[in-house]
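**Q** Below you'll find the structures, each written out as structure tokens.
Values in this text are rule-based calculations from the coordinates and carry no lab data. Please read all numbers here as calculations on a predicted model, not as lab measurements. Cβ atoms are built from the backbone, for glycine too; each structure is taken alone.
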Structure P
Amino acid sequence: MLFTPTSLTECLQEWENLEKDYQRVQETHRLYKQKLEEVSKLQDSCSNAIARQRKKLKDLTVSLGECKKTMSPEEMNTIDGIQESIKNRPNVFFEMESFLPKKNSLYLSLVLGNVNVTLLNKHSKFAYKDEYEKFKLVLTVLLLFFSFTCRFVFSYRALDALFNFLLVWYYCTLTIRESILISNGSRIKGWWVFHHYVFCFLSGVMLTWPEGKLYQMFRNQFLTYCLYQSFVQFLQYYYQSGCLYRLRALGESHNMDLTFWQLYNGLTLFRMAQLPECKEWQVFMCACSYLLLFMGNFSTTLRVVYHKYIHNQDKAKSL
């Protein structure tokens, strides 16, 4: 409970205590700024040391390759051991640099400017990642509700435009947050980040598509796709949180459904673009976007399946 002085003597005593506490606050703040300067110098020193290590290791790798031509078997074993250690260094440096300030990517520089987005401790990184996942969950539920409303309850172009604007904002925000996570050491697959750029562009094109016969032809198909996509993303949140293994397998099968749905959307739009009454450029641009999404998702899925197959083969050989 806070002390409230009621007499002049008590007020003077309280002021004296506050003065002493103020001096301690000033000293603490001075030490804080001093430590910040020391941390900044250590960060620069560590970044420069890592850069030097990378350059010297690169030069050493070239030199070892030249030396291999004239080495005895015993010396070859020594060189192989060194080369194996060199291969592991980039991963170690990557982990180190995730705690060091670095230059922003081009995208972050355009959006945020030259602002340091590096989080300097694991707790902050985990908290930001957790907040990112919660943001996706909240927006996924909102988009699920919105797409259901547009598809089955109201059929207004203004409401559709609001839905597409929400999609543009969501995917723009998602790309910014993912870029910050990557700057802080998250190993988010490159395609999935690019996928969000493409969908942001696609939503922007849908936003500008004027009301007309062709828009109405594709509207229900688009909204049904968005509804299903939000449902899949809702499932993904739970299996990524480690809730149910069975749900994870279900989520992966739905991902393949989405991939072929993107192909179906692309082919539908290409057929619409060939109609004599098609005057809108949005039809062709949306078709190209959906086909790009399909090709990227399909090739990524094939690559994941191939890597899993190779991993299982190696595991079987080792048994």
Structure Q
Amino acid sequence: MDKISDMGKTYIPLEERTGRRPPVFFTRDLSEKGLEKILKRIRYALNGKIAIKVQTGEPHNPPPIPPSWVKYLMAADLPQATIVTTDPYCEGEGYSDRKGREARRIQGWTFSPVEIMDSEGAAALPLKGGKWFSEMSVGKSLLNYNSMLVLTNFKYPSTGGFRGANQSVGLDCADRKIGHALIHTAPDADESSETTGPELIEKITESAKAAADFFRGHIGYINVMKNHPASCPSEGPNTATPTPDSGILGSLDILAIDQACIDLIWNRSPNERSSLIENLDRHHGLRQLSYMKELGMGHDSYELIDIDHEDDILTPPLAAQG
């Protein structure tokens, strides 16, 4: 199997990794019922006041995860939870509060209030072990919650290599004015100077660590691997590389779940994976995984649990076959 280099790292197959193997649950059922089945495996970690972190999308792109799925999930299992997000940093139709509300209405997020975590300002969370930050600025109301469920449509934007649980937490919990400025601009640079490459990835990852550490084990991650090419509006519509339909994954380990998604991509047929791996290489995508490991955020080794077949242990090649 081909390997690529990234910040001095190479892709290492699952069977060659060592360390603890937390469970990553997997279903091929790409539906609201599949989403619920995955949630039930990690639901025990969510208690108290629960936030559901979603990507609400842009008005003229399809929603990353169908609102109807989230509506079903909340009615069945999380009736008291609150949908939360922050308005996007990238310039576009979702940028202002007014346009953000209209975008969510068009997308179908009308069945439940959506709390914009930075609408009342920001709060600083401490960050241990960071290279770039000692604290991160997040939406102020994040501090009002005891637990968080992070729903992410795993996809390939043009920067960062891929968007999974790590980017979802790192970008969508940071407040738009302060947190995103810290992530996206270099120290002492003007606002037009954008951080890119490995530095951007490391800053996003440190932001994710600050939020994950705040919840202290009461944060769960669900990645939906469903074809969805929509990207940040500043890059133009549908600029991301489409992710092959694979299934839904869930875990309490942020590194394990993103690593499992990459492993599923890596074990697709050569024709299916070639452009995706090229994108990872070009945008230093594997640095997300290696930096999460350096920061002690989780484990790159895991057990892939096939909940469709009596909890059999799957290998990535078998799961990638469908």
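**Q** Using mean count of other Cβ atoms within 10 Å over residues 147-154, single out the structure from P, Q with the greatest value.
**A** Working: P: 15.4; Q: 25.4.
Between P, Q, the highest calculated value is found for Q.
**Q** Please state which of the structures P, Q yields 1.5 when distance in nm of label points 7 Å out along Cα→Cβ at positions 83 and 115 is computed from it. The partial results should precede the final answer.
**A** Numbers: P: 4.6; Q: 1.5.
Answer for the origin of the read-out: Q.
**Q** Also, quick follow-up: Which one of P, Q has distance in nm of label points 7 Å out along Cα→Cβ at positions 203 and 227, as calculated from the coordinates, equal to 1.9? Display every interim value, and only then the final one.
**A** Details: P: 1.9; Q: 3.5.
Value 1.9 for distance in nm of label points 7 Å out along Cα→Cβ at positions 203 and 227 corresponds to P out of P, Q.
**Q** Using the calculated result 18.1 for mean count of other Cβ atoms within 10 Å over residues 211-218, pick out the matching structure from P, Q. Spell out each step's value before the answer.
**A** Values: P: 14.9; Q: 18.1.
Answer for the origin of the read-out: Q.
**Q** Suppose you compute Cα extents along the principal axes in Å for every structure in P, Q: which one lands on 46, 46, 36?
**A** Numbers: P: 89, 82, 41; Q: 46, 46, 36.
So the calculation was done on Q.
**Q** Still on this model: -29500 is what came out when helix-only ellipticity at 222 nm (-39500 (n - 2.57) for each DSSP H run of 4 or more, over all residues; to 500) was calculated for one structure; which of P, Q is it?
**A** Derived from the structure labelled P.
**Q** Something else now. Where does the value 25 come from, among P, Q, when relative contact order in percent (Cα under 8 Å, 6 or more apart) is the thing being computed?
**A** Working: P: 14; Q: 25.
Of the options listed, only Q reproduces it.
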